[in-house]
Structure P
Amino acid sequence: MQRMTRQRLAVLGLLDRQSDFRSAQQIHDDLEERGARVALATVYRTLQSLVESGQVDTLRHDGEISYRKCRRAVHHHHLVCRNCGLTVEFEGDVVERWAHDLAAANGFVQVEHTLEFFGLCARCAAEDAS
């Protein structure tokens, strides 16, 4: 268990107030705008620790990792709008069975995975059609 430093509390507090995925740089910039003095390296270390403890989700898109506080305590996946960033978390028994079967068929054990689907949410699709 990591100790609760001022910097860690600042990062957690910011993530509590945000619903979208943000890069470490964006999180650092947001903290600075709020007057919190946290080094970028500390933000990266804190985020990695929070990911490892399961408190923060990651999203990899276009070579960049973004972070968001987990809304679900169980393993889940994401459906992400490419336009507005709306993210829906979902559990997928079919996905879990497929990943397990694929790993077993190829002799793999202790397999971890993440799955993100990218598309347009209903609102953005309707605006795009207009």
Structure Q
Amino acid sequence: MSDNNKISYVEFGASDIEATKQFFSEVFGWIFTDYGPDYSSFSDQGVDGGFYRSELVSSYTSSGALVILYTDALEAVQSKVEAAGGTITSRIFSFPGGRRFHFTEPSGNELAVWSDVGVDETE
């Protein structure tokens, strides 16, 4: 399959790159490569990307793009997000075909995690 015209990379602002890296490493097992003090990249997470130093953040409620991660253990990941210092902005809720929750990471970017595990397809 061609990568032409597909999303290739995503970048997030991060006021505290070290805290953001630690959070994503603890919760999701991401590995980072630093490019100086103001940029760190990740790869092999569905789409590659990075964090750049910025006081601006992405928020779903202010029309920012919402990056949604997938898991087969939704409750466990929600607990890991909280334990690693993330803030739950929307607790687990159902939607047709799945369930998800939203959170902010230490620099304030909002993301979501969803799962279709345990969802009754007749709902």
Structure R
Amino acid sequence: MALLHRLKNIVLVRYLLASVGALAVDIGSFLALLAGGVPAVLASAIGYSLGILAHWLLSSRTVFTGRVAERGAGRTRQKALFVGSALAGLALTTAIVGIGELSGIDPRIAKLVAVGASFALTWLLRSKVVFRHGG
């Protein structure tokens, strides 16, 4: 049991590092778009979408390497589930940023709150559904 617990922690650490890389793409894009005058909710959605692409590349190649489906229908299904988990995170992110903006909260602060909430949601979906063992 202790070994299994350690292995789960290693996967979580790799996922956290992949998330940091994807987050850099997300936040960098978000801030650049905000500076360019793009509305906060749209900038948040675009940044998150670019982060999704970065996260698939990092997750499938460095985090869940033993759980990536073989090429073909299984991989296509897994990619679709990954995109579904990303869309759930995107919906949560844009909702939090939108509510924050309507409430007069600085969109950068709202985005930080959204980052934490989205991380938790997508980790659960990806570790338990998208890249589950034997799936």
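Miscellaneous remarks
- Parent structure of the calculated result -27000, given that helix-only ellipticity at 222 nm (-39500 (n - 2.57) for each DSSP H run of 4 or more, over all residues; to 500) is the read-out and P, Q, R the choices: R
- Structure (P, Q, R) behind the derived value 2, 11, 19, 23, 20, 14, 8, 3, 1, 0, 0 of P(r) over Cα pairs in 5 Å bins from 0, in percent: Q
- Structure (P, Q, R) behind the derived value 2.8 of distance in nm of label points 7 Å out along Cα→Cβ at positions 43 and 99: P
A short reminder: the numbers here are calculations on the coordinates, not readings from a lab. Keep in mind that this is a model prediction, so the values were computed, not measured. Cβ atoms are built from the backbone, for glycine too; each structure is taken alone.
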